[in-house]
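Listed after this line are the structures, all set down as structure tokens.
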Structure I
């Protein structure tokens, strides 16, 4: 590890931001049908998140950012997910990108945030781009799917493999790509996860981020004066943005189910509440959600503590934490599927709020980062003394 300076004094930005985000929740919940209809976040939602500072949560302080501890950032994303999972998903992904850009060459940071700290960036990390090395950088072409929130962004982070050099993320301005409206989905409709299309754009070398730098913590943008959190492996943060929103959605589903059980859903309003199977499902759901959060915040706290102390996180812990992030959706699905299966006849009609959470979670499970099998294999192999096979952790 490189030398480091002690973390800066605590800021009061976190409590203020949490209060402002909490105040937005009723409006975000009310706008959820509009987001679904638009198939992207409403402009007012993006404006509200920008105004309260949510998109600056992980932005370096030299640009006016908050440098919020990751655990506090993800706590806010869970809150957003309770109101609208599409808002939490797209908003959280956009908000995590300043962290990755803070790892890149300082020139790339200045290109994006130098004139406007509120610049928004989307991403699509699948390594589908075609790359040719040229003097000073690369020529990039390709089509990337699932770029959440891309309609609202003026830059994109795109994945590709450089022949002979491995995986990199390419930072591309809106003038060099177009957004194609392709997001017609059964859930997470409001995320606007459209396609990004690039045709032979020049990307200077300083606007790229090597996967090897992210893995080995040799990121060019991180100096001894950088906040310690930027020494947390990048992969550990991003994977949580595509699972954390589900925790809030599952919490909302449990609240909706409890309200339905306690409401006048049958001739005998006490029948469901007194049913032992109903009680069991509610207890198991509440316990599962509690367990997910305890593990997540423990892991994030460990990452932050090691970074602040200038110490490496063990490879086994990195592998374990990656696996534990990948099972969040599976666990949330077990909660929502259990509740939805007995939520009653009204739950199947269009406009059902618990149905929306059911559909959102099933779409989230389709994201490759939420497929736990390869991460389970890697973790099990590591426990048996095998070599690590994942370099995005």
Structure II
């Protein structure tokens, strides 16, 4: 048991130090280039923009480093410090039976974690984002969003949690296969329903109304074989932030392309067409399907591992839980496993960057790579994205290729 605890602490320390080291490298890189705009971007990005991006990145990374230390302390408190055991013991004094008691234990811990993370979210939103001119969320809207998220967690996650706990207690050694089947159905249903029924709970989605742009978009959709009935929508992202973006979401008849209104306000129709072609590339190249399949495989493996760990008394006792239970198994797994999987982050980031390059290639074949490059540079500028990230930090965390690499590559594609 002592060995298990020692390994967990060593890996947690390694994760924490790695995060802090990478954050230090990122701050050093962006500050070293704070007063020099890379030559490729000088026509569109001013020195003031470059300095703003450096300061914005630095502020976010510094907050992230502090959050990393708090997160490590919380994980130790919950496990070896006896935090999970204390919450479990408190609910054992009530008359609530299983699986409801286990669900309440898990809900209590999740709520505590939300409350621990709340100050960081508030600081990020009302201090950093506001200071750099991005935040448009009022305290009232922030509170409403927080309440909506909690409500959806209970309504959508509660039944799945109760079913999981009940199966862990009653379905025997192969309970995890039943849980996997239920989770898979739940995930597919949620992925299908999210664009049309869940996302509108937070934002307003409207079809494109500009007729000239709509004609251009429809021609591109037909050219790329995009026959989704969901279509292309504009989201009122300006309600909460000045950041601009676009994304692909959904499956089946509910798949759709979404543009932030803040993005459409900044880029021209040919650039919009190029950005849309990039998003269509994710659809035509089956990136969404591949990522969904990968997540299904990982959950399958994770549930099999959880089933084995849940049957090992040493798993509980070594990590500060004296009374084994289904709820404690789930919580220990949720707290400890991400510590070990953290070191696979570079692999998932690499895979995501590969998908982004493939989508850029698709856009270059079906639209104008130069226009896509122009739109991205505007996004980098208006979102205060750093043009000079640290190479190792970027390889570890970034889901998109670094700005200099991506724009250089798009210019090369445009030239050919």
Structure III
């Protein structure tokens, strides 16, 4: 494999992280996102009638066309009826926060009871989001009978804003990007005494981002459970989307905690306009750096310019490949998943959810991914922006002469 490179059509660039397979130096512990943690979180979620395992779709015909062993897509559009995986982290973080406030072990069904609300009194939860994380927090606040204030960047899709408002939450659209929304949410939350539920960490704010990452481990545990039920082996490769990095680091950490050196090769994907992990690895000084791009991308859930420092430590130590790619690869993925080959199941995947497939279809030769390779992809969201989805899948937005069309 080449250590770095780009496609002939310049739709992506990638870097290999040699450090990831070097165990001669001390590395960050991934115990806090281990299989045991995932089982614990799943047992807690089992107390919610909305909880069920989301589907793992095996794209057998596409695997044959692409030339790999198996392509598995974890379809998170079914999660809690909210069309995205994000609620897994936010709801668990709220649960842990309330448990600490109560000073005792509680069930998740208990926190949604009227008696529990009387015990804790009135609360306001706040979050910054491009849509999905904020909706999960707002939904949980609604179920708790509490208030929520959700900060969103300028340009957020109207449908995502309206979905948050339907829960009764207040949606505050700021004149800035996602990172600006995080900063304003943190300032306002501190001054107003709100409970901030953020998936990125800063000095003095570490526990809740870790709890959010622990919530995300559930989907990886479900995927592995179903893969084994179907008599298959572990994935050889996992392709994970990085915004602030909490989700992707949760996955890398989960697999490392189980398999160590034998873990799947991890491929971390970002939009080229918001590639803070790729650019930090390119600088290669061991510290996270802010992205240089303007964060403008159709992949709204990945439009983040500042890495979560907790996630950075895991990626620096364990993630194998970092990819910076153009929006065209996401658009391609959305169309392929939404219009599958005969015999494969359709997956409705949004801009941020679909990107892993487009990257796989083009980077496979560079990384020597072939017929013995089994790839796990996570479709992290459905059509959370219905108009944007149709613009791509029906309207042909960002259609281009990508190499896959000529095969």
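Only the coordinates and a few stated rules stand behind these numbers; no lab work does. Not measured: the values here are computed from a predicted model. Cβ atoms are built from the backbone, for glycine too; each structure is taken alone.
Using helix-only ellipticity at 222 nm (-39500 (n - 2.57) for each DSSP H run of 4 or more, over all residues; to 500) as the calculated read-out, with -16500 as its value, let me know the right label among I, II, III. All intermediate terms of the calculation are to be shown ahead of the outcome.
Values: I: -16500; II: -22500; III: -12500.
It was calculated from structure I.
So if we calculate mean count of other Cβ atoms within 10 Å over residues 136-143 for every structure here (I, II, III), which label has the highest result?
That would be structure III.
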Next item on the list: Output the label of whichever structure in I, II, III has the greatest value of Cα Rg over 2.2 N^0.38 Å.
Entry: II
